[in-house]
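These are the structures in question, set out in turn.
Here, each number is a calculation from the coordinates, and none is a lab measurement. As the structure is a computational prediction, the values presented were derived from the model and not from experiment. Cβ atoms are built from the backbone, for glycine too; each structure is taken alone.
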Structure 1
Amino acid sequence: MKKPSKKALFIRIVIVSTLAVGLIAGYIAYNLYSRVYDINTSFPEKESNYFYIHTGATYQEVFDSLTKQGFIINKNTFDWVAEKKNYKNLVKPGRYKIKGGMSNQQLINLLRSGNQTPIRITINTLRTKEKLAKLVGSKLETDSSEIIALLNNQEYLKQHNLTSDNVLCGILPNTYQFNWNTSAKEFFERMIKEQKKFWNKRRISKAKQLGFQPTDICVLASIVQSETNKKTEYGKVGQVYLNRLNLNMLLQADPTIIYAAQDFSIKRVLNRHKAIESPYNTYKYTGLPPGPIVLPQLEVIDSILYSTPNEYLFFCADPSLTGHHNFAITYNEHLANARKYQYTLDTAKIFK
């Protein structure tokens, strides 16, 4: 057999070397591609696919949490891509929704962007600032103790024309979206922003026409809302209390007594309840109590602001127990209504 010439041998060597280099380059390219773009997320056996990064967390803490919670399949490739994309210096706190089938590129881009999934918080008929703090603290990174400390900070609240007693007047019931890492101060200032939107020039003007500040109307609305669940009666009940306030009469609102007792199981206010020593006891002290007894709905506030004037000074629950009330101008007329209602309670054996 004829030996190949030196030229042909050289060509073979070049071809083999080129193929070898190509294969090595291809392997390296494939390895790099797979590190960056191959699927590297899975879902651990838990109820949520949300990943939380606390404020001030380091990359190592994020990496350890992702690994421990089972979000990433290959931790080595994730760590390699994170270093190449400088994520180790770009950690951002928040709540991130991780989808199954994400690559290292997609996951790191998400975490590095700070594009977190917001939290929805529904605030409705809360009775105390402690309840508000507990609700918000259970949803956001900020602790409930930080929120309650802010709600009791008189110097801070003074900037917003509020006190620790009427601070709930700075909160409007609604459903809001927040980033999970929202601080206590950021939360409250968002609430103040929403409050200022609601209390526009027209509403403030209406409150002043009635002789009150927005916080006063908020406190009054909280009493009205606790007195009746009939929307058609909001304005009428509110007007009764406005009439009493203008005459410097005691409001004698049973819901304020229940609030003062902090016993919301009371169905019938008795004389012993009326003897409770509290600024919320409107059987003892004239004027409005120092703060709202519940977070009032916006429609109750508007019903008071735009209520039709009347001459009623009294109202009493209707003995039909349908939630409606009977209104009276004179005390004697009111006593007659009250006796009918009390008879109904006695008959139903409701004594407390």
Structure 2
Amino acid sequence: MAEVVDLVIDPLRGERLSIELPLTTRISPETARAELGLPGWVDVSDPIVARALLLLRAARRADPPVALALLGGAAHRLRCPSSNRADLGLRRPLHDLDVACLHKEVRAVRRLLESVHEREGSGLRFFETSGDRIFNSLSEGRRLRFHMVLGQEGASVSLGSVDLLADEFRFCHRIDLREDVRGAAEQHGTLSPALLLLAKMQYIQRVPLEARAKVADRVLEPFGRHDLLIGPETKDVRDLLALLLDHPIEAGGDGISPDRLREILGGDWGFWKTVSLNAGLLERSPILAGLPESARATVRPRLDALRGILGSLTPKRRLAFLGGPWWEEVDEQPSVVGIATVAK
């Protein structure tokens, strides 16, 4: 029998959350997958994927509906069979959920997250911690962070984070997401393959030379006399290779649109430079080298096609970039501890 209990979210601050346990959802993730028109190879056993599908369904059934599009690892699970398979080495654990929305609908999305558990069950409980509220108050409504309840084991309940991006992906580089959010219902509930690719390939970071041994597989090139530039983490390389394995670089259908890549990168030298460096990183990745021969034979020509598109572009370099960073240097925000306990 279900009962309402208090979860201790942050014992240092005495922060608690009332929730009904055991966790329930009104419909199953399998039903949500079918209603969203997603293929059966989307593995709903992962709690992050399950919450993503249930949230997408709830957003479409809201009154009025709100437009949401997944990005990040969960989006790759919805778009790439290879991200779901256990035999290729491209499946990786998911720890958070990245969701894009329209800035004009931020309030509606917030209301959805705060109330959806009342209609769909405690398994779809989203909330703000005190740290989230501080972060969200400083973000001007462009990037919001929430947390969600994922599962229960005894007196412990696992938590995950939700990163909500409004209108744009703003990290090392900026990507306008509005067109893809509006069209997400026809794109499997995610950004388009082109934007999924760019969202992963926009990453670049400066680290001290002495850190080389810790990031050897991620080094792009030296930067100045004392620093190195590094590219995406291993988890993101896995997602990128799965995307390239499952999606050709071509217009239409499920292809990675060359025209979209040219449109975004052709007028932005800094973004183009970062993506060009990261394309080289993918080519020499030990993860690519470890794929079965048939998979490598698919990915390598697509990487060549990507390099060809990049090589055909001649964006103008701004004077501000000469000798300095061409990207935004950002720090990731710490999240809440991933386990809560039932208060006694």
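Structure above, values below:
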| item | result |
| --- | --- |
| At a computed 0.95 (FRET efficiency 1/(1 + (r/R0)^6) of positions 84 and 252 (r between Cβ atoms, R0 = 41 Å, to 0.05)), which of 1, 2 | 2 |
| Source structure (of 1, 2) for FRET efficiency 1/(1 + (r/R0)^6) of positions 300 and 324 (r between Cβ atoms, R0 = 25 Å, to 0.05), computed value 0.90 | 1 |
| Label whose coordinates, when FRET efficiency 1/(1 + (r/R0)^6) of positions 100 and 132 (r between Cβ atoms, R0 = 41 Å, to 0.05) is calculated, return 0.70 (choices 1, 2) | 1 |
| Structures 1, 2, by relative contact order in percent (Cα under 8 Å, 6 or more apart): label with the highest value | 2 |
| Among 1, 2, structure where helix-only ellipticity at 222 nm (-39500 (n - 2.57) for each DSSP H run of 4 or more, over all residues; to 500) as derived comes to -11000 | 2 |
| For Rg and Dmax of the Cα atoms in Å computed as 20.7, 66, the structure of 1, 2 it came from | 2 |
